[in-house]
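Enquirer: Structures given as structure tokens follow.
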Structure I
């Protein structure tokens, strides 16, 4: 039995109010995933093309070093 089948079987046994809670949670998980994808996309868009730019700083500019 697949994971989806197990989930469906368990959900079918729940009362309607609990099914609504499961749906809310699934929608929350999906939106959380979409927000993470969007944040990564936004950062990559904002930083796009900068990987080839020369840094204005050198190692001599570092005030503290952790090893």
Structure II
């Protein structure tokens, strides 16, 4: 969340963002790191929103990492 609070100091640049793709990338990265346990992650397809992609990556990384 510290990264998220720091990102609030930069300009938000909303654009179409595929949160499904971001989530899949984060899960893949986490599986390669310390989160190697036995778990299943279901990600809805085509979750496209207008948002700042960098900010969403930070938020989803924290949410998914905390859930695991």
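Enquirer: Given a computed value of 2.2 for distance in nm of label points 7 Å out along Cα→Cβ at positions 14 and 46, which structure among I, II does it belong to?
Expert: Clearly, the read-out refers to II.
Enquirer: If helix-only ellipticity at 222 nm (-39500 (n - 2.57) for each DSSP H run of 4 or more, over all residues; to 500) is calculated from each of I, II, which structure is the one that comes out at -16000?
Expert: Derived from the structure labelled II.
Enquirer: Where does the value 23.4, 66 come from, among I, II, when Rg and Dmax of the Cα atoms in Å is the thing being computed?
Expert: I
Bear in mind these aren't lab numbers, they're just calculated from the coordinates by the rules spelled out. No experiment lies behind these values; they were computed from the predicted model shown. Cβ atoms are built from the backbone, for glycine too; each structure is taken alone.
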